[in-house]
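Before anything else, here is the set of structures, which you'll find just below.
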Structure P
Amino acid sequence: MVQASRGLKRKTRNILSKTPRTKGMTPITHEFREFKVGEKVSVVIDPGVHYGMPHMRFQGKTGVVTGKQGRSFVINVYDGDKLKTVVSRPEHLKKSN
C-alpha cells in the first residue's frame, strides 16, 4: 500500500486557495504593515506568499504581538489551552478588533 504524505501543507486545499476576486499578487503594502508590542492580531494566511508562513493550525487564530524578529513578528497564540509562540511575516497577519 502507498503511504499518504504527512507534510506541513497536507489537507490544506481549501485553506490555501484564494477566491477568484483575490487571485494573483498581493499588494506590496501588505509587506510593510507594522504592529506594536501588545497589539492584538489575527493570523490570516496569504497563500501567495510562502516565505514566513505560519503553520496551518494557526489559521484564523488571534494572538498578541510580543516582539519583532527581523522582518517577522513574534505572536503568542493559544492553541487549545496551551500558549504557543508563532513567528510570522506581516503578510499573514491582520489587525484584530
Structure Q
Amino acid sequence: MSIITREEVEKIAKLSTIELSESEIIKAQKHLEAVLSYAARVQDIAKDVDITLLKNQNIERKDIVQPCNPEPILAQAPEREGDFFVVPVIIENN
C-alpha cells in the first residue's frame, strides 16, 4: 500500500517549482513514504508516553558545602597564586 501517490509527488513538485524526471519522481515517492512512515511510528510511540513526565520541573535541593582539599587539583595547574589558578587576561579593564 502506497502512503503517497505519484500525483501527490507531482503536485508537491509543482508547488515547489521543481521539475522532476520519471526516476526522480519514483525516488521522491519512496523518500516521502519513508518520512511519513517514520512520522506515523513516532506518533504511535507518542501516544504511549505520559505527557506529565515531559514537562519541565524545578527541583530544588539544599546547597550543602562539602569541604575538600584543593591541593591535588591546584598541584596540576601550570601557574597558581595561593589557592587560585592564574589564567591569561581575557577582558582588559581600562
Structure R
Amino acid sequence: MSDITAADVEHLAGLARIDLTTDEVDRMTEQLVTIQHLIAKVQEVTTPDVPRASHPLVMHNVVRDDEPADALDREAALAGAPDRDETRFRVTAILGEEQ
C-alpha cells in the first residue's frame, strides 16, 4: 500500500472544489496517511472465520404485506387540516411571486 501524497490531497480537493492552503494540504496529508496505516493495522488482525458485518447487532427490517385497501376519501383526509379550502389543504406559500 502506498502512502497518500500531497499531490493526491490536492487532486481530491480539486475534484471536490475545496480550496486548501498549503498548511491544510500538509496537515490533511499527514492525517490521511495516519488513517491509512490504522486501517492496514486493523486488516492485519481480521481472520477468515469471522464473518463481515456492517453492524454489531443483527438487524432485520420488519415490514407488513402490501395489501390493497379502501382509499381515504377527500373529506376524511381534510377533516383534521388546520386550514383548507373546499378540496385541498391550504399551506403558506414557499415560492416567490415569480412562481
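For the reader, a short list of remarks on this structure follows.
- Of the structures P, Q, R, the one that 50, 35, 25 was derived from, the read-out being Cα extents along the principal axes in Å: P
- Each of P, Q, R could give Rg and Dmax of the Cα atoms in Å, for residues 28-75 alone, but the derived value 23.9, 64 comes from Q.
Values quoted throughout were computed directly from the atomic coordinates according to the rules given, and no laboratory measurement underlies them. Just so it is clear, the structure is predicted and the values come from calculations on it, not from any experiment.
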